[in-house]
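Derivation of every value follows stated rules applied to the coordinates shown; laboratory data play no part. For clarity, every value in this text was computed on a predicted model and none was experimentally measured. Cβ atoms are built from the backbone, for glycine too; each structure is taken alone.
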Structure 1
Amino acid sequence: MQVSPLRQIALIGATASGKSSLALKLAQRHNGLILSLDSLSLYRGIDIASAKPSPAELASVPHYGIDLLDPDQPFDVMRFLELYREVADLAVRTARPLFIVGGSSFYLKILLEGISPLPELSPGIRTQVEGMLRDPERAFDYLRERAPSYAETLHAGDRYRLEKGLLILLQTGEDPREYFRLHPPRPVVEEPLPLFEILREREELRQRIRLRTRTMLEEGLVDEVAGLEARYGREPHPMKAIGIREVLEYFDGVWDYRTMEEKIVTHTARLAKRQRTFNRSQFDKVLRGDERLLMYEIEKIL
């Protein structure tokens, strides 16, 4: 029996740009599967803050990478790569197209470029690193002192590479940069993966962010965050996400309600700018345009 080739596309873009809506339209039209690239939608219970697809949308098209974990459970990129392989295999077996969509383009970069395997970790190493990461600035200073050539490649807030560097340093005693030279990454994606980025004018995107923020608040964002805090506390990494941390600050009396809303809009807009910068700097062969152009171009290859 002849095996159908994998048909897949990746749709990226800034938060609130409309990429998830476009992917849903395409997947419904072509009986496709959707793999989420959203780092917050991974978690059960973080529904409003992550702008997760509605139950009806989730029921209309098979979605993967959503509601995998509780907020206090760890997630690493290796698990995402395993998930991709599983979903890609399902797409081939069922002859359905795969739509990879979301704002966490770092995961997409790893899919395209591969990842160097970690050394076998001794018992306690991962726990030690988790403890160090409770104070990221101090952890970075520790890494910079002992592995300066690797530390200089990190940017502020790059928790993933900071954690990986610490694991390698503590396990092997080597500068992670030298370790990666000796253990180069292996590609994960074997089939063609066309990339598309949805673009919107800056002011239009800002208005979409403002509207989405207001909708999230009307749908019960404050109550959702209160429930998450009561169950998980504030320590888990997802509790520091935009939309959650501002509500927690509102609880603490740092902001009034209106200022809290404005802070969410401002911080989300800054995130969108970082996402656009990352996408431009990390991906070369990308077709960029508005929703109509991307719909037309994607339809041609499906």
Structure 2
Amino acid sequence: MRRVIIIGSGPAGYTAAIYTARAGLEPLVLSGERIGGWLTTTTEVENFPGFPEGVMGPDLMDAMKKQAERFGAEVTIDTVSAVDFSARPFKVSIGDRVEEAESVIIATGSSARRLNVPGEDRLWSKGLSVCATCDGFFFKDKEIAVVGGGDSAMEEATFLTNFAKRVRIIARKSEGELRASKPMLDRALANDKIEFIYDTKVSEVLGEDKVTGVRLRNVVTDEPSELALEGLFLAIGHIPNTKIFEEQLELMQGHIVTECDSTATKVPGVFACGDVADWKFRQAITAAGTGCMAALEAQRYLEEK
């Protein structure tokens, strides 16, 4: 019987582990296949407080892991296959093995939607990014593009004009059919640094060690073309990693629903933090903050129980 099981790693999971471990709760952290979360796929992180010279994403996550372990957290590279929150103790299944806990903190994060085209995996984090806030600074005076047609794409493109020489928005829809809201779209259209490429999809990301361009295809005429670029940002949405919780917790657009100003879910003793419950900010520092909240709330729950 565990006092606390934390499902997922990353800034939220590791912060929750640090706080619960320091409280003497000896948490078990089931990290999942990608130990450290999506931040391990990034290169230099320059906006995490405390690192004036920046820090490599994998190094930051490894330091958080070691800090949690120092206080007594047990971290295992296990992927949860199922959960049962219908009765206490809660049951967490890892294949044929079942762990039981008095409380559970969910920090499974989200996954950025991919293009699933040639070159994407090879050039991931080598000029190909899903976070303008994280990586925009590295593209000063460069020619870049944003893939997407919703509010996120307009927001990312507008933000990136603070750094880039020119930003092209590559959208599958035609002019007038984009999903973006009118205020966001108008803002992008009014920006002199932004150009739109309509009715177009990316069929390949080009480059060996870094992004040098994309191969495009017009979805109306089927005409191919190439575009030289120094960076490519994907803004085609995120998928919260909540499939195993669908029958157990309340979800809204895939995200776990928590109480206002809290990480508590509808099931007492189950808490959710980080991107799995955050549809708005999705930053490492905000994930760490909610990881702290979840740990403190789990501690209070156990004390009262």
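If you work out FRET efficiency 1/(1 + (r/R0)^6) of positions 52 and 196 (r between Cβ atoms, R0 = 41 Å, to 0.05) for 1, 2, which one comes out largest? Please list the in-between numbers first.
Details: 1: 1.00; 2: 0.60.
The structure with the largest value is 1.
Have a look at 1, 2 and say which one yields -16500 for helix-only ellipticity at 222 nm (-39500 (n - 2.57) for each DSSP H run of 4 or more, over all residues; to 500), as calculated. Walk me through the numbers before you get to the answer.
Numbers: 1: -16500; 2: -7000.
The structure behind it is 1.
Among the shown structures 1, 2, from which was the value 28 of relative contact order in percent (Cα under 8 Å, 6 or more apart) calculated? Could the numbers behind the result be given before it?
On the way: 1: 28; 2: 21.
It was calculated from structure 1.
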